[in-house]
1. Determine which structure produced the value 1.0 for distance in nm of label points 7 Å out along Cα→Cβ at positions 114 and 170, calculated from the coordinates; the candidates are I, II, III.
2. Among I, II, III, considering only FRET efficiency 1/(1 + (r/R0)^6) of positions 58 and 82 (r between Cβ atoms, R0 = 25 Å, to 0.05), which has the greatest calculated value?
3. For the read-out semi-axes √(5λ) of the Cα gyration tensor in Å, a value of 47, 23, 20 was computed from one structure; give its label from I, II, III.
Structure I
Amino acid sequence: MSQGDPDVALKLLHTADWHLGMRFPSFSEEHQRTLMRARMDVLDSVFGAAESAGVDAVLCAGDLFDDPLPADPWWQGLLERLKARDWSQRPVFLLPGNHDPLTNKSVWSEDHPFRRGLPGGVHVVDRDDFEAPLSDCGVLLAAPCRTRAGQTGLWKNLPRREAGDERIRVGMIHGQTTDIEGFQNTFPIPAEAAEDRGLDYLAIGDTHAFREVPPGATVPTVYPSAPEPTKFGEQDAGYVALVFFPRNGRRALLRKERVGRWRWVERTVNSVADLRALAAEGDLATKVMRLHVKLDATPPEYEAVEALLRTLGGTDATHGRVGVLQVDRSQFRLRTDDLEAAFDGLPDELEQVVARLQAQAESGGEDAEAAKRALYHLYRSVRGND
């Protein structure tokens, strides 16, 4: 029986798409480690939300690892976090997804040390007809992915409601709902799946945005989102779904609960003023930012931009204001057409070097930007800044 609220028959926390072990090759090694660790760290918030809400069970709807046989630190880290809590009164159900399918050599296999080490109350969905009680009034029906891709609808493995079955029936599968743009027919989930099986809630995973499919349906079919975003452009990630089943038989109630720390954003600056304004913003420490600098800068502007970028991104000796910063410099260019006055009075040899670099910079060839940077550093040296 659900505790704490006499009007609620059953409470669940639904999460998915942790992608433990996921790599981020477009980032520096330091930032890769930060983003990879964040996927593990957020689980403390996920499990903490389950405890704070007093849920009866935790449903983890697939793609918990980014690979069916993750490196040891990832399954060991998850195992440590699971062992750190008491799940005897709040069972956890782990579903293999298409990224981490159930095979005889995967992390889910019975002879893998992760599976052998799981504490009491933590269960792996390892049968196509998996069934487990949820409190004293509900039942979980689930089916795992056994391959990385498939055209079979796993929802068909969930048994239909039989006459006289008054239990709260919750399904859990991993796959793509057919409303998704560019639908790839990977473990397809049609709009009628939940009602066809006689469910009261269908917990799904695969796409990384919090989404009810379709909104307001008689039986909620829900993606809870990835608890931390995985790339730029992912909208509405960073959540879990808290699900409440009223005793009076009404439709399940949903609460979208934020657990993620990081927000992935793209920003564009077109002037030094824009960049100064960005540097003055708050909450930058929890941002993963791709910053596009679009500016034809004079040497003083170029110098100011570089200083601000060091403030935002940090150096070997200092932390940056932005948690993880990726800078697109493809449209950040140095103007060198007004440097002549700065080089007046140089020795003849240096004047000849400047002339050659100036001609190369103005040529527009492959080495033009390198010539501009060389002129800039010479300019700084003349001004006593190096």
Structure II
Amino acid sequence: MDPRFDQMFDRDPFNSVFKVVFYPDRVYHAAYLNATRSSRYRYNVLEVRNAFDITVLKAEVYMDGVFLGNVLRVEYRASRLTEVARERNRFLRSRVIMQIRLLTSDPIAPPAGPSATLSLHYDKWINSYQTEIWETVTLPPRKHHDFKVLDQIGRMGPITSVADFKDLLHDIKGIRRLELSFRENNIDLPFGYTIGNPEWDNNFIRNHQVPNTQEPSSNQNTVDDFNYLIDFQRGHFFDNIDNTAPVRYRNGMMEPSNKESRNDNVIEMRWVLQREFASSVVFFHKVTIPPGAIEGTHRHIGTEELYCIVEGEGIAYMGDDDDPALSRYPLVTREIYGLGPHSCREVPVKPGSVIYTKSGGIHGIRNPSADKPLRFVAFLYHTA
């Protein structure tokens, strides 16, 4: 075995401290990467990204201490796909189908990037569907794969290779983004019935906002995604997010029947980060509430949001008893978007104030000033 592995995993103090972060296979991941059922194979995981219940690993794979090639490993825990399949009275069982597209930062490369349709296989060790895309599964002359691993290798196997991906995998650091979507298998295993209408998890109705026009609430500013984006860019710097063009919304989070809605009630949102986030974070943006404008009071179900006021003064509305410490503030009735009237606490806010709303909580905000804007930054993320 290449002695660099021992140095990397045992004697490098940096990796010793951060070993859980970097998935070194000798710590706890050895049983869970496909080829490590044979001791002849070793992985060196380079980077890890996740989004919701998807995990993607960039790695190197070695056999008998000799480098074989680069690997992309995709793990998918299928919580959403399980739900929509169950509505059809079906179970996912041992296999689901993945569509994957590779995207690079190379301006010369085709903007769409190569794509493939692959099988993900259920792995009881990690309670997840998974596959590994190797740069190549072909060995040098007079070399043979271990029989413990050979049965996994194939076009739709848990270890596979895609000809159109080979060049990009060879320079795996150049793969900056992946687009992923998932669906049921074509065949209802183990019964063999054909599934004519497989259900999809393609990020459902998720979209992102782009300032294509300054017309308030224009559909041109909403871009449907229909996939999950895994972003391998390691950092993002913004010199001044106030230079980001805003997307404008008229009567945001307010129904037409709301007595406070009016044609000039327009708020602005500067969308800084959206699909770039990993985990369950949905967006980070900066919101401007002009003088006299209102963001409608609304309830969060399945998401949490945090507002931090950075400029101006205003009035926030939070659901009665959402935070028991607010009992000293006035109790008012507000129209809740989609839910009708509800009791809320009316709370003054200023720079440094934070409103944190969990799933089931209610919030909204109003700028009563006649001449000064109210601004805050906000994070939204799913609770699971």
Structure III
Amino acid sequence: MSIIEQHDAFLNMDGPAALVMRQWLMPVEGPDGVLFPATFAGGPGFEGGYNIDTDANGKTVALIDSVGSQANRIEPIFKESPYKELVPQINITAGEKLVSILDAGHRAGDAIVRCSSLNAEISNAFQAVLRGDATPLARIAPTSLVFGVWDSRESQAKLPRLVASTVRAFGIRKLRRGAVYIPPVDYSEIDVFSEEDKAKAEGDNKSPLAQRGFVHVPASASHGGIIAEDGIRRDATLGLAALRLLHAGNDKAATLALRRYILGIALVAFTAPPASYLRQGCTLVVNSERIGENRFVEVYPDGRQVHSPITHESALAYAKAVAADFKVAEGRTVPFDAVLAKDDLKDKQKEGAGKGKGKGKAKAQPAGENA
């Protein structure tokens, strides 16, 4: 069996539904160290801050890094060696800035891609997806097939996320912290403002004097991180059942080559060592005390779980072989087109005006995260 055939069992209809990985992590200070989860804006039923859920038994779970955030940390590895040869390196110049398609928040569906000289090519690629051929998109933005993409502004073509990873903490003890900013001099004494103005501003974080750093600014009972008494776990899946839905039209040989190529990229992303630094106060490493609880398994439709022997090194070797067989497109740098962007906005404004006058009807858009 050649190297490009070694994972064909994953592509068979009776193959595993998914690969599943569970990995226990801890703060660099140790299992009882303080870490800072992501904070989220408030909304209906949520006051904002840390996303901590409590079940009926009082057990608490905190979201440390979301699916979208994890994807945005993993995808850019394909800009660097030894991974950059696996995908076409597409860059867009916008003014003095050079933006890789691998950094675009909505991937191939992002405005910076849509409003570049790739406009017609990317539009045709999404139309091909709707006709059952994902090959043109794989020639431009193969990681969009791995991490998911939705052409929500145009064709409505949508491809599911194959690789999903989330970091959560369990058994949460929430902490608070306090601080105060003390200016180096008393500005009221040197006639920048009056004592009365100073008295009014101190303690009011929203006052102009406080915001510009001219008076004492206390910060009491703000978010102080958490202690995860029951541990921190990264859960990741590679959806093989979803990957098997990719086609290159009715061409069976081309479909197999496409699936092998996307599987190779997905395996590299899936097995890549996770980023340690997530944000200030949240640097995570493998919990050496719980390595025995980690698992990497093939999960079959009947519920069977079989240990997977795949390593990151073997995944990379496979990905290089199938990428060569697929013939990865050449990288290129293309310009952003401000005229296209302005026309895009005008079209949207006309659409909105038509709806307001009862002349237009909103298109139904499927819900779903795209990052």
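Since every read-out is calculated from the coordinates, none of them should be taken as a lab result. Keep in mind that what you see is a predicted model, and the values were worked out from it rather than measured. Cβ atoms are built from the backbone, for glycine too; each structure is taken alone.
1. Numbers: I: 2.2; II: 1.0; III: 4.1.
For distance in nm of label points 7 Å out along Cα→Cβ at positions 114 and 170, the value 1.0 is produced by structure II.
2. Result for FRET efficiency 1/(1 + (r/R0)^6) of positions 58 and 82 (r between Cβ atoms, R0 = 25 Å, to 0.05) over I, II, III: largest is I.
3. Numbers: I: 55, 20, 19; II: 47, 23, 20; III: 42, 31, 20.
Source structure for this number: II.
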